[in-house]
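Each structure below appears as structure tokens.
The numbers here are math on the coordinates, done by the rules we state, and not lab data. Here the structure is a predicted model, which is why all the values come from computation and not from measurement. Cβ atoms are built from the backbone, for glycine too; each structure is taken alone.
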Structure P
Amino acid sequence: MLRGKKNIKTQYSRKTEFGVSSMVSRLKTVGMLKPMEALKRADPNKWHYGQAFDPAKIESNYSSFIKILTSLDVEILWMTPKHNETADSIFTYDPSFMTQKGAILLSPGKSLRKGEEKIHEEFYKNNNIPIIGKLSELAIAEGGDMFWLDRETLVIGKGFRTNQIAIEQMKSILSEINVEVVSFDLPFFFGREACLHMMSLISIVDEKKALAYISLMPVGLVQLLEKKGYELIEAPEDEFISSEGLNINVLAIKPGICVMISGCPRTKKALEKNGVTVYTFDGDALCIGCEGGPTCLTRPILRV
């Protein structure tokens, strides 16, 4: 009995601050997963990776991103799964979602990522972060299809990676903490194998400012953003195509301070013209190659 009580005390002595209900408030803590051997030896055809995928450059791409986060005082909590064979698990934004009350375990829509949410479940338990919900049955959803519009509103994109069943379950879970879910259909674009998330089309970069590829945006979402008083910064089409949508994938560290991949000078200029400070890193081999940008590489745990 005494031993059991001691273990319980030890278990709950590690307290991690958590809470997210914004895309731009000060990013204090993220959950991340270092590049693993499964990623470096991944079959690009099997995993739907592009021509830019280069295992020899992944470590340097990742390190340059980490260096920026560290310089901007973002704390990193590392996920350390054993025998991890899921190459895409480096993109920790997708298998779970964080709220002010705790985490929600999702269920990735890419078949090769099935079960990846178990890595996050273990991570949350190890860090004493409550799990307030878990998708079940036939629900599929990825974090890349979700973003906070404001503290009371979550936008979800319905497409090949997130289905209506998941949206209904998210509505049920979030209604308990007074968060409204609004959803919009995503375009077909390059088809079911491509990774087109809602956040492939829009990133909130400042209070009431969003970088967007407006040509593919759902009309209803544009109207909602306008109603909420958002200013849309239009991303150039040529860089959207050449980066395979990764020029839109911008991680806000705090209002008006963001991180994006290099190689998209016109997108960067558009952001800076609108008062946004931009930090860039070389992400060709990892981000463009594997269809996931700086936002995808992080699971925000605490924003204040």
Structure Q
Amino acid sequence: MGMRVSADKLYGYAMELIDKAIAGEKTPAEMKALCEKIKTVDQYDAKGQGVEEMRGLVAQLKPFCEAGKAAGCELCAQLLAVADNLVRKSVWILGGDGWAYDIGYGGLDHVLASGKNIKILVMDTEVYSNTGGQASKSTPIGAIAKFAASGKTQAKKNLGLMQMQYKNVYIAYVSMGANPAATVKAFNEAEAYNGPALIIAYAHCIEQGINTANGPERQKIAVDSVHFPLWRYNPTAAAEGKNGLTLDSKAATISFAATATAENRFKQLLKANPNAQAMLQRAEDGFKENYELLTKLAGLEKL
């Protein structure tokens, strides 16, 4: 949060100096024209061209500032010191599901609720990967993990739908192994959005009990079984009175219950719990219900 506030403050200060340069009687006409152009640049266009345009304008501005500083112009010296802050700064927070869904959820919620232009990427392995494989609030029903030795009984927290209620947070569920194009699109949209964004990426992990070389394949299976459906919510569309929710994956084409036991976290359930099959089926039913809900939400006239 501090990095975002700092970047915004420096940008605001640099723009104040740009205004002073435009109003200054001794400012060279060419420098004034550059400053006026700087004030018109949209750095939140969908293709990122505004950022590149601003970089070019700042590069042209600096020689004027350097010459003015050499001539004793205090305004030029100040503007030269902060000119690079005119280029939009991207601030990202990276973390795992244990932090985002669980022990750090209060902080994540606070950042997203602030409305600040901060982006969060959650690497969702559905378990505490770095601290010994404990169950997190992202761990699905039936998965074996520390503190869930007989299989987790509580459903996975629906973090995306929870944060979508703010209406001004960009949300995306992505999986490189299942849909690389949708993943790239989500990152581009999140970066172009002038506000908070949350991207949740399905991430394979050795704690899931798989050969990580097969990770991309397991990612695709998670999507195809709607264990991890891909969707995006763009507040920009919602603000225009449209439905901001887009589904990037189809209804289940394979059974979660039938494919889950290829991963040790579910395979061990068969040995540890006599109700294993019922738990896996309950997990599958829950995933399908979640997908049906997303389908209904995506079909609304506006959201």
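If FRET efficiency 1/(1 + (r/R0)^6) of positions 68 and 156 (r between Cβ atoms, R0 = 30 Å, to 0.05) comes out at 0.55 when worked out from the coordinates, which of P, Q was used?
Checking each candidate, the match is P.
Match the computed value 1.0 of distance in nm of label points 7 Å out along Cα→Cβ at positions 20 and 92 to one of the structures P, Q, and report its label.
Working through the options, I get structure P.
Quick one: mean projected area of the Cα convex hull in nm² came out at 17.8 when computed from one of P, Q, so which one is it?
Value 17.8 for mean projected area of the Cα convex hull in nm² corresponds to Q out of P, Q.
Out of P, Q, which structure matches -14500 when helix-only ellipticity at 222 nm (-39500 (n - 2.57) for each DSSP H run of 4 or more, over all residues; to 500) is calculated?
Only one of P, Q returns -14500 for helix-only ellipticity at 222 nm (-39500 (n - 2.57) for each DSSP H run of 4 or more, over all residues; to 500), namely Q.
Quick check: 2.2 is what I get for distance in nm of label points 7 Å out along Cα→Cβ at positions 204 and 276, calculated from one of P, Q. Which structure matches?
Q
Distance in nm of label points 7 Å out along Cα→Cβ at positions 36 and 84 was computed and gave 3.0; which structure, P, Q, did it come from?
Q
For relative contact order in percent (Cα under 8 Å, 6 or more apart), which of P, Q scores largest?
Going through P, Q one by one, relative contact order in percent (Cα under 8 Å, 6 or more apart) is largest in P.
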